[in-house]
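What follows are several structures.
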Structure I
Amino acid sequence: MKTALITGITGQDGSYLAELLLEQGYKVYGLKRRTATPNLENIKSLINEIDFISGDLRDITSLTEAVQLAKPDEIYNLAAQSFVGDSWRQPIYTGEVTGLGVTNMLEAIRQAKPDARFYQASSSEMFGKVLETPQKETTPFYPRSPYGVAKVYGHWITVNYRESYDMYACSGILFNHESPRRGIDFVTRKVTDAVAKIKLGIQDKLHLGNIDSKRDWGFAGDYVKAMWLMLQQDEPDDYVIATGETHTVKEFVEIAFEHVGLNWQEHVVQDPQFMRPAEVDILLGDPSKAKQKLKWEPQINFEQLVKMMVDQDLENYH
């Protein structure tokens, strides 16, 4: 029986990954930060199957103890201050958690369980002001937010530990991946939640920033499978995980409103307060390495994803 330790287990990706690993027969430990109001919504159906360990990415002592306690074969570092918009308001906190937190985790592994396999959640936001399209593993990084900068640090420190200490450490450069479990702060969930409320007469308008920005959107449930596959290979490596298709926020909005029989133009307001100081205009990933080496293929397409999210949000209000 394999054992895994997941940081960020209560988030979107952590919950899908926990489900996948439990299905594969793993014993699953989740690192949980002490908070006044724990948010367990995403994993409420798994609560009794997960062993929780208290810890914080900013506190290496707690991480070392967690690794000693769980003795994991695999460690998935999914915890971060993961909202790009907030990273301008909280740049130092974002750097400590999303950047230095990775070093703390790697140090804890090196000291307590050096043979554990490590997965770092890297991000397409590292490409930022993109220097080539589509973006692949060799595309230079040009981050455009404190979040993107912190993720670049986390990515390179993972490479550094792999090469310096011969650790099995991988980074998955995941492009945007969404689901009904996506936090309400993220634009996709903000849209589908608003569509449900507008359909049910709870609200009338949806305020959005730049609706022309383009993203490569996939389903989070498909993407966690890629994380797992990375740690099953003979050699550690880094992979871009993406659909290879790009869509605008506007397309997302159109499908979502059309799905409930509404005209989006009657409800959407472009609002300057949601424009970012530095915008990332287009992200488009090239997943060919992952498809070839990991034999990974996304199962859910863009339209299915949007409709799945709208349907769940409608159900949430019924």
Structure II
Amino acid sequence: MTATDVARVARVSQSTVSLVLNGKWRGRISEQTARRVLATADELAYRINHAARSLRLGRTGTILLVVPTIADPVFAAVHAGAARLGASTGLGVVVFPLGAEDGRGPFPVPRQALDGVIACAVAASAVSQLRIGLPLVVLDEAPAVGTPAVTMDIGGGMAKALAHLIALGHRRILHVRAERRAWTFARRAEVFDHCVLSHPFVTATRLRCPFAPADLRERLLRVLAAPDRPTAVVCDDDAIAMGVYAASVALDLTVGQDLSVIGFNDLPTAAPVSPPLTSVRLPFEELGSLGLRTLIGLRDGTVGESAAQVAELPTELVVRQSVGPAPSARTW
């Protein structure tokens, strides 16, 4: 059964059938005619041949979202934002972990089956082989010349976290840094260092930690058990903040009273813990959505391949009970 058969039985032109079945009839064709075409197509069991349509249009309707791993819920949120927009624009978004979970490397991707690539927390140079001949947008990564980028105000989030702690009287502050090489973590460290330099009365401690819970706990215990321990901790990630919670319990410290803790990302697990975690909320779903919107603009020629094409989304400090006034000097 072909579209020609649908047009003949419905007594309309083939172009009318095409408009109706592709959802582009509103404002061009009456609703009565559209309903007749849809009913006829259903009666004749006609289905659009998407493969042939892709060949005709030179597009597949598939976008590749490259991420470092699929184990991190952050990237699930980015995909959700992109997929939601994709569903409304006829695009499918496929997640591709750059480093396979089994450590053997990524599976080969047929470039001819893609309309474009979005790289999240992955440098443009790392996907150079994947995106040959395809439009590329990078997310949450240092902008590269000739590649549009969408980032989040990571630095602003760190500055808000520190300002909040200092306003509460905290003068000994620990920054627990993720032991991963990524632009987003480097940016957090850069702004933390800059902010504490502008407050000479603040004593800053910096500790690099892995995400592995056992190693994280041991390193934190050594710092938090010291006589001059910090009264507040800023963590690069909510998962790291949970490690601080665990170390605090081991040392009989009460989070929110003896020790203030701030995380990053504001994952769904931040609010239900006890006490609820103060965290810098990063707009991951908006990041994915704007990334796909930028890619569509790049594909359609409304966004230029320019280093100046950088969009930055705002971040927010969500204050909860894990942060309180600094303990008095006599309790240190």
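Only the coordinates and a few stated rules stand behind these numbers; no lab work does. Note that the structure is a prediction, hence the values are computed from the model and not measured. Cβ atoms are built from the backbone, for glycine too; each structure is taken alone.
Please state which of the structures I, II yields 16.5 when mean count of other Cβ atoms within 10 Å over residues 69-76 is computed from it. Of the options listed, only II reproduces it. A value of 1.29 for Cα Rg over 2.2 N^0.38 Å, calculated from one of I, II, originates in structure II. Taking FRET efficiency 1/(1 + (r/R0)^6) of positions 5 and 285 (r between Cβ atoms, R0 = 25 Å, to 0.05) as the criterion, the top-ranked structure out of I, II is I, with the highest value.
Looking at structures I, II, which one was mean count of other Cβ atoms within 10 Å over residues 229-236 calculated from, given that it came out as 15.1? Working through the options, I get structure I.
Where does the value 4.8 come from, among I, II, when distance in nm of label points 7 Å out along Cα→Cβ at positions 133 and 213 is the thing being computed? So the calculation was done on II. When you work out FRET efficiency 1/(1 + (r/R0)^6) of positions 77 and 245 (r between Cβ atoms, R0 = 25 Å, to 0.05) for each of the structures I, II, which one comes out largest? Across I, II, FRET efficiency 1/(1 + (r/R0)^6) of positions 77 and 245 (r between Cβ atoms, R0 = 25 Å, to 0.05) peaks for II. For distance in nm of label points 7 Å out along Cα→Cβ at positions 141 and 157, the calculated result is 1.1, so let me know which of I, II that is. Here the read-out was taken from I.
To which of I, II does the computed value 0.15 (FRET efficiency 1/(1 + (r/R0)^6) of positions 221 and 293 (r between Cβ atoms, R0 = 35 Å, to 0.05)) belong? The read-out was computed on structure II. Ranked by FRET efficiency 1/(1 + (r/R0)^6) of positions 149 and 165 (r between Cβ atoms, R0 = 30 Å, to 0.05), structures I, II are topped by I, which has the highest value. Comparing mean count of other Cβ atoms within 10 Å over residues 261-268 across structures I, II, the highest figure is found for II.
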